[in-house]
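Presented below are the structures under discussion, each in the form of structure tokens.
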Structure P
Amino acid sequence: MNATKAPQLTVGPVGAHLRDMAMPMVWGLLATMSFNAVDTLFVAQLGHEPLAAMSFTFPVVMVLTSIAIGLGAGTSSAVARAIGANNHHLAQRMSTDAMTLTFIISVLMCGVGLFTINPLFTLLGAEPQLLPLIHDYMWVWYFSAPCLMVPMVGLASLRAMGLARIQGTLMMAAALLNLVLDPLLIFGLFGFPRLELQGAALATLITRALSLLAVIYILHNRLHMLVNPFARLKEVWVSWRAILHVGVPAMINNIIIPLASGVVVYLVASYGTVAVAGLGIAMRIEPIALIVFYALSGVVGPFCGQNLGAEKYQRLDETLAVVTRFCLGFGLVLALLLWGISEPVIRLFTDTDEVVAVAKSYLLIVPLSYGAYGLVMSVNAAFNGVGQPMPGVAISFLRVLGFYLPLAWLMQWQWGLTGLFVATGLCNILVGLVAWGWLKRRFARIAA
């Protein structure tokens, strides 16, 4: 199989393409979510201090992951538009240069991280007795940073070609391998050394290194998408500029989202620890409920990019129509489902009635807006796909500053904690309307 024979997204039913690309992503994302859960499960058996030490590393992991997601969005957009324009040399150049850029950035961050472990985690509030454990874990983990970031960008090239099924398979394989390696290296089973917390980091390093080799093999040997990375600097800079044009705003978007969640937690904290505990349970359930929307947004970008490159402008409008119908319809089904199962699911986490009441209140109100929130995700991805990322950033800022904070203040004054949840739902719906209208007008302008 080579690049010229890759599946084209510029012909055939729009809905069928999106479905066929999104379904493998759903399973891949579920597997990826289990990756950290499995690490946490095994490390928790070592005691509270190793678990606390690993918990302190999550912000660093999230920052590096957000950078990789941003670079992946830029790569997917640039490669998809090149493929849509039938410029396969440019697609190869973009794919190769994206992985080179990501490797350089990840190695630099790895180097800085290795020499700043103690001061950084002291700044984050780690107690002195935890620092040796954090050092043992991060000294190994930082070496896996290039093996985390480079494959994520390589997989973005696969999505750009319409090969999301390969990406889903690789993600599931990595999660299964990590599941096998974790107990062997953490607890020293079957003759392996007992490395405890450092074993979790080593299992991550081995899994990601093998993932990197698999991605390079597929892109180079099967798809012929990787070419000589040592091209003229001027040619490489063209690729890097195109990738960063979308990638940097996408990174900002990925930082805004957890900040928005932090604002919600901050406001809920004024109602006490019971309220925070209930919100925490609801926010653990929510990403699993939204996983289909995450998968859809992951494939909308490259789909729009290919069709823009091929000048199939009517398919951009059709994409928006299909995505809108699906998000609103599936969002309604999701809300009804959560109404039915929320309490028994919540009680898997806690039996405290007050905590259950808070989590249930959230999951009875906010899911009514999940369809609109899923639409916002796909709209932002579509803007990235057509190489115009700034509206997506503006929409994310608008969601937090323009809608949520004023609504939260007003609704909290009226209805207390329930009002905060109502504000979250209304915010999602209003931002969904703005995002839909903005993308509709932008597609019309592109076609004109």
Structure Q
Amino acid sequence: MVAPPAPTAGAAATPPSGPGELGRRIHRMRTDRGLTQRAVAEPSYTAAYISTVEAGKVQPSEKALRHIAERLGSTYEELVSGRPAHIATELRMRLTEAQRTLTTGEPDEAADRYGDLIREAEEYELGAELASALTGRGQCALETGELERARADFERAEAVLVQADAPLIRRVPAIRGRALTHLLAGELRYSCYLLETTLDELNSTGNHDPEALVLLYSAVIGPYMDLGAHARAAQAAELALALAPEVSDPALVARLHRGVARTLLAEGRTAEADASLAKAAEYYQQLEIRTELAHCHWMRGYVLAQAGSLPAAEAALRTAHEMLSSRRAALFVHQVGVELAAVLHRQGRDVEAEELLQDTLVGLGSARGTVHEAGAHRLLGLIAERRGDADTAEEHYTTAMSLLEHAGAAGDLADICRLLGDLLRRKGETEAALNAYRAGLGHQSAPGTTTLGPAPAMPF
């Protein structure tokens, strides 16, 4: 969730506008209230002085401005900045309402609310509120699968905070959002780089903010797992769990348990993974955060599938699919569709699985869910093999390999290389099969690191 920004320290010390702008503002406020210059001036000043101020010929002292603000029935802050009294507080309250709309209502409606907040924060030059509104709108775009739009909002939010000299912990939600857009686009290594460098900076400066650290550790688990860096994912989960008692945001704790479940599953600890997901689902149910709850059903379906409980897995995945469809979370709908198709295939229902996968591939498209797009081609290859169409299967495996190589998903690459090698061997293409096996072994033996050596280039 996007926390409303903390009130800006030292707001009362806002420097006054220039004499001309300030004079025009005082004149406008005075005439709007039907007051004379004498009424504003007395008892400490003269009408002539107020006339000089309104003409922009003198820069009033802070003492004079506080007197004028009081006589106008305003505040010093409003007078010197031109912002309506309490506007920052009002915007923060509306930010909370917009976040509530995102979690329980419609992403499009929430995006409209954030858009209004962005315009008002820009008008009144409220940097913290602008950054929070941009981050919130970025979350809306993520949910609807508009990755480029989401990334633009997250990048702008971060830039606003950098310009305002905000501490790194204030930039963490925007950085996490940027990293997630790269993850979903299949740029796993760059996603890890963003999260790791932020964690390194926070830890090296001794800036121990539990919520910021847990947000980052939870976010890095996904790309680590997709890269095959299971040990690093488990370590991130362990560090996040150690900080969990210091975290007050239940939605963040729930997100942590979701990530931990994935590391437990990779270690074969299915019962513990299911228990961790149950904790997350309980939090999300109480908070009425529907998209995240759908993700819990999605992952639980995956856990059940790994345990061989295919009918139960299908039920959980269909629940997730329906919930995400109702939210119009298009990208996630297509991703869970791949998992559902895998369960259908394992139950021998290849016609249903193939139809679902073809629809999914149309929805995923280029640079949107690359790992799941590769998973769809992998499944289509298995289906083609089962019906004896080796050439079509090879095409799908080759396409999946190309996508996974671009993403750097080592564990999935090793699996697809094995499938392709087995297929080529059965076709009698021994040398090609050996090459596929060698490639798979190379990915399997990768050290599981993500940012050793030069920083990865920014994806374009």
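Readers should treat all values here as calculations from the given coordinates under stated rules, not as data from a laboratory. The structure displayed is predicted, hence computed values, not measured ones. Cβ atoms are built from the backbone, for glycine too; each structure is taken alone.
Please state which of the structures P, Q yields -28000 when helix-only ellipticity at 222 nm (-39500 (n - 2.57) for each DSSP H run of 4 or more, over all residues; to 500) is computed from it. Source structure for this number: P. Comparing mean count of other Cβ atoms within 10 Å over residues 164-171 across structures P, Q, the highest figure comes from P. Highest-scoring entry among P, Q, by relative contact order in percent (Cα under 8 Å, 6 or more apart), is P.
Kindly point out which one of P, Q the value 3.3 was derived from, the read-out being distance in nm of label points 7 Å out along Cα→Cβ at positions 52 and 212. Going label by label, the one that fits is P. When Cα Rg over 2.2 N^0.38 Å is computed across structures P, Q, the figure 1.23 traces back to Q. Across the set P, Q, FRET efficiency 1/(1 + (r/R0)^6) of positions 188 and 228 (r between Cβ atoms, R0 = 30 Å, to 0.05) reaches its highest value in structure Q.
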